[in-house]
Structure 1
């Protein structure tokens, strides 16, 4: 198993373990939606919240785990890649697809870790007397997520430049 698959599975497990650990500590009726200033403006049962969260994590996991498998099955004409002819030549195709798979799993890890962070902030808010989402932490998560994806995009483009002969 590649390192990226391990980290991907770890990010999936983190969210579920987080939910299992905190579920019994949360009130039955909890804040599930917050306005831009972090104040709770939507309420629901913790059961509904965790079912919805679980569905999102399962769908995201299937998407990001499945895309690397699907890319190996699609025709090369559907793969958009810089210098595609060079990188998908028979002698480099497996290594290229492995690298693309790792890149997709990295994106999935970042998305799942963002979801894990949001889950933690929602749980933290609901464990306080007056539920409020710490907006500075929320914006911090979003900035880190965007920065990681910008770095990922630059890395992806640079890694598929044609090497100098």
Structure 2
């Protein structure tokens, strides 16, 4: 497993490489059925995530996005680390502060999913409406994963999900 300082980046690079190696098979599956392509790409995501001790998932909230094989693993990625964890190991304010620091002034972090002793943070990108949902046991990137997002993902892995 990669060091936690760049765990998210390593996982995303690994996922993109795995998808690239299977691009032709994914394209063939897509020609047969979008559902088959969805199933196949998520098998690759689960395989990749298992090497990092997480449940890695790709989502396609806009149905037409499944047709863009070259974008697989570049957006709409969910990572479940511990689905039973209810609170952050660091103060929630730090999670929000780091979002602005690493993602820039476009990031609008806010408290979210605060019920039944659970906590969470939603970071909305003001210019695009894209978002990152940061929960104590998982993170969901409903956005394009660029260098700023990778930096925030790496920080989360090192300080929230795999601290110490």
log10 I(q)/I(0) by the Debye sum over Cα atoms at q = 0.08, 0.16, 0.17 Å⁻¹ gets -0.23, -0.90, -1.01 when computed on, of labels 1, 2, structure 2
Ranked by mean projected area of the Cα convex hull in nm², for residues 62-141 alone, the structure on top of 1, 2 with the greatest value is 1
Note: semi-axes √(5λ) of the Cα gyration tensor in Å, for residues 38-77 alone at 19, 9, 8, derived from one of structures 1, 2, originates from structure 2
Relative contact order in percent (Cα under 8 Å, 6 or more apart): greatest across 1, 2 for structure 1
Kirkwood radius over Cα pairs in Å, for residues 86-133 alone: greatest across 1, 2 for structure 1
If you rank structures 1, 2 by distance in nm of label points 7 Å out along Cα→Cβ at positions 126 and 150, the highest one is 1
From the coordinates of one of 1, 2, helix-only ellipticity at 222 nm (-39500 (n - 2.57) for each DSSP H run of 4 or more, over all residues; to 500) came out at -12500; that one is structure 2
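Each reported figure results from applying straightforward, stated rules to the coordinates on display, with no laboratory input. Note that the structure is a prediction, hence the values are computed from the model and not measured. Cβ atoms are built from the backbone, for glycine too; each structure is taken alone.
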